[in-house]
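Listed next: structures, encoded as structure tokens.
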Structure 1
Amino acid sequence: MTGSVSGGLATRVLARSRRHPDALAVVDGDRQLDYAALADCAAAVALGLWRLGVRRGQAVAVCLPRSWQLVGTMLGILRVGGVVVPLDAQNPAERSHHILTDAGCTMVVHDGTVPAGLPHRVTCAAADDLLATETGPTPDSTPADCSFLFYTSGTAGRPQGVQVRDGGILRLAEPGYLEFGAGRRFACLADPAVDALSFEVWVPLLTGGCCVIVADPVARTPRLLRAALLRERIDTVLVTTVLFAAVVAEEPACFAATDQVLVGGEQLDVSLVRRWYRDNPDSTTRLHHVYGRTECTTLALSHPIDREVTGEVVPIGLALPGTEALAVAGDRPAVPGEQAELYLGGEGVAAGYRNLPEETACRFVRLAWRAGRRYYRTGDLVRLDEDGTMVVVGRVDRQVTVCGCRVEPGEVERQILTHPGVLLAHVCARRDPVAGGTELLAYVVLRHEVPYGDYDRHLAHTLPPALRPRRTYRVDALPVTDDGTVDEAALLAAVGPPSRGEGDGVVVTAWRRLGEEHRPGLVGAVPGPDRDAAVGPPHGGEAPTAINQDGGTP
């Protein structure tokens, strides 16, 4: 239980620090903070921010890596009544500028490196300086109307801020779907700018547990991750579907000593679940397939998966405590077996999108036939089983999830189209059956020749890594269907299914090699650890031509 203490998120965490000051709260490598030390950190940050002019309801951006400083800083912002705006240090300057401006941030807290894209009126403070603030009377303020602003991919071509309230996070710490309790240890693996933070940091601190920070190099290396989970005696971990698949492919026993493993973000393959349980016959670990949206505060449904899993699809299960999951068919609830849109209600529903009243009115609705209660329209299509369990079957729009990050293809298209050399662009997604997960593909019609480096720099300056297409194809024209929409099936069929070379992690295609004479006109994909350059000049009626990062084909 979160306890009998009333109040907001910060109030409840600080109340625990008074009741159990010596209990371990945060572990970050060799640095360990008990609840009393965490409260001291929050007090220092709150006082430092107050002296710098931060007051209730003002937005403070936090551009910090996963760390004990991040946890202490966020708690301090909440204590002073501020709104936490997580900011990804890898954001292009233009994106950060938009987020800071849209959120109305008065200050950015950083790790010593000032992020790019700061509006002129935003001041900066180093986290270490705030944490070193001399003690004094510490201001306490009532919670702001929303405590967090999480920015996600938006349909209007810009990231949109989801206003998350304390109540939605407090709901995550209520019993009924997981085992909570004093001393339980939660791994913190997620990017600090995404809303998984709400679970990984605040649930352990609300329930007397410990938030264990996992460093990036460890989180990205299956062998090291397995060792860390064992060494740190992790009880609970939340991972994306793609990360789970990649890790257990290399280290099948990873997670085998962790009591509760929550997997979500994309549809979980039932064959992967069966294989994991088969590879770990003596493990008492319970896998949970979870579903959530930022607009309903991270998690909304959960399905504990039995070792003897049946069926061809893993359900997303039933609603969490304080949450209502409703399958809506027109103006009525769907019946079992019927396909319908998933609406989410209850304490987790966000206040709306900042500065986007029309989008808020479209996605956050009141249903007269449900006593006027407020719901978030997820856009996900579900099918209801006889016992109320839900299975996701598709989308009502184009939105996709890539590596756990929401992506609106329209936002990616709009940024590609801001390049002066691009006439038309279409972005679509396909499932990678080899690596698992979803990959983005872009198709462009050019006004004139565009050097690869120019296109590459444009995407790097306008889109964060998660939103950059894995490959971009140059085509003569975008095919259309009879109703005038872009024919995605034709585009995907033209490039063929994905396949991989043995152990090289590079997508391989069957298209013919491009000669060096074509190199100057290449339009390529954003380079990265597992991204391919793509596309040469059009070749009459042939399918689009793909190349690897070094300019050759396999």
Structure 2
Amino acid sequence: MNLLDKLERKHYFLLAGWLLINLVQAFFTEMHADESYYWLYSRHLDWGFFDHPPMAAFLIFLGDSVVHGELGARFFSILLSTFTAALVMNELNEKKDFVFLGIFMMSFPLVHTHIAGFLALPDTPLVCFTLLFFLVYRRFVEEPGWKLSAWLAVLAAAMIYSKYHAFLVLGLIVLSNLKLLKNKYFWAVVIGAVVLLLPHIIWQISNDFPTFKYHLMGRSKPLQLKYFGDNIINQLLVAGPLTGVLLLYSLKKFKTHGDVFRRAVIFTIVGFYVVLLVMSFWNRIEAHWTSAITPLLMIAAYPLITDNPALKKWFKRLALPVVVIFFIFRFYLAANFIPNVGMIKLAFYNREATSEKIQEMANGRKVAFFNNWASPGMYEFYTGEEAVHMAIPGYRYTQFDLWDDEVYGEGDSLFVVIPDRMKNDNLIQLPNGKRVTTSISPDFQSLKKLDVAVEDVSYTPTVIKVKMVLANHADHPIYLDHPSQPAIGYMQKGDEIDKIPLANFSADKELAVGDQLQLEYQISRGNLEPEEKLLIFTQTVDRNRGQVVAVTNK
């Protein structure tokens, strides 16, 4: 099956130019916060991670192994994104108006970043494998067989290893053609994909399904309309800042003509939008989450626009200035000699200079970052030195809660970088424009391996009594009478209410390896809001959390 059989020399010239632009952009543009996080994944390759499956980390690992730097980290993502652009061009099958073809494709903001752009993100492999899956699926519905089943199984697994949005795509494809459920070759696809995903499934089980807990429960919020409106606006913008309405309007003339593949395309597009729209009543929807279906949107809409001269003319008029602005903005991102204005390019600006400045301020000490999941990876990427991630009890959970990164700082004096949202006195402005304050943690002690287990909870009208066992699972003693002042406390709605030093519960000054501390923690109900979730935590004097457990507040 030749997936690029319709491409001509002019197409390849366009693709070569696009590849060159992305390579140059990747070389000169500093790392995005998300990329630095995935780069840190690549330093600890595994079958899964807290936030995402491992594909993005694997691609970064391949490139960074060849050459360390922004271009190396992004190289294989750029190759995949260029291949995606080639697949889209092949499907659009434009033979005459190559100028409009270029304008059309580059009018999509996500093409410049997540789909066929220069960033090393999970969306890039997801989009590529999703489009490949659809193209193979087109053959599969015409001539089902074991060979195509094997290809679909590999592609389905690759999609899921890239990003979990793949489940939504695959589910919508099946819903568009329920006859698949009676097809033995379809079940071969399912079984094959599950077998290929077994390492990831085992990883999720062994880590107590952290990813699904985070995405399905940890991000859920009470019903509110503000995300709903934001999502509609964002989706119109990512479909094209000025042309999105025209593009989506053109789809009303899309006909399936009884074709199973075409039905899958339009069903997936509409279904994706509907599901995200419903989710937006409870969650903030990232604009780029529809990147997986954007190539399908392009394939569905392009002939409808080009077959309508008036619509094509207006699309071109509106898209051309937007494309020009996109390229000006891309140059602005890459040019660090042009100062950042406001928040426009903060995500990329002076990352290397900022890391080097922090290293200089640390003056030989190891560095820790508070409540900033991206900074440890960014710091290590540009300085070559590891960093510790510290977090208050109410901060979101991240991959660092699965790693033992705090071992790196155990017993040492740490230079701690604290964001201004936590503490706003004695602020220092870094080269990237962000303001922080700093402190010294003189004898760092981690509480991550101090396991907290609730054995019994009893209630009186005035007090909640919690019987607990704290067990030292570290490979060294944990000191209760220590400069870090380990404590136990409780909080509601993200606010820490009270805490008590652990030394108050024991006459011993340390908890040896494997030892346990049994205690009864009494919580005054006068400090609590009824029916609100109650969390008990351990933390040090500088508020670095150990473990957090939930207790029923009734």
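General remarks:
- Distance in nm of label points 7 Å out along Cα→Cβ at positions 187 and 259 - structure with the largest value, from 1, 2: 2
- Origin of the value 19.8, where mean count of other Cβ atoms within 10 Å over residues 11-18 was derived from one of 1, 2: 1
- Origin of the value -14500, where helix-only ellipticity at 222 nm (-39500 (n - 2.57) for each DSSP H run of 4 or more, over all residues; to 500) was derived from one of 1, 2: 2
- Among 1, 2, which structure scores highest (criterion: distance in nm of label points 7 Å out along Cα→Cβ at positions 203 and 491): 1
- Highest-scoring label, criterion being distance in nm of label points 7 Å out along Cα→Cβ at positions 147 and 467, among 1, 2: 2
- Value 1.14, calculated as Rg/Rh (Cα atoms, Kirkwood Rh), for residues 251-418 alone, assigned to which of 1, 2: 2
- Distance in nm of label points 7 Å out along Cα→Cβ at positions 403 and 475 - structure with the largest value, from 1, 2: 1
- Which of 1, 2 leads on Rg/Rh (Cα atoms, Kirkwood Rh), largest value: 2
Every read-out reported here was derived from the displayed coordinates using simple, explicitly stated rules and does not represent laboratory data. Source: prediction; values computed, not measured. Cβ atoms are built from the backbone, for glycine too; each structure is taken alone.
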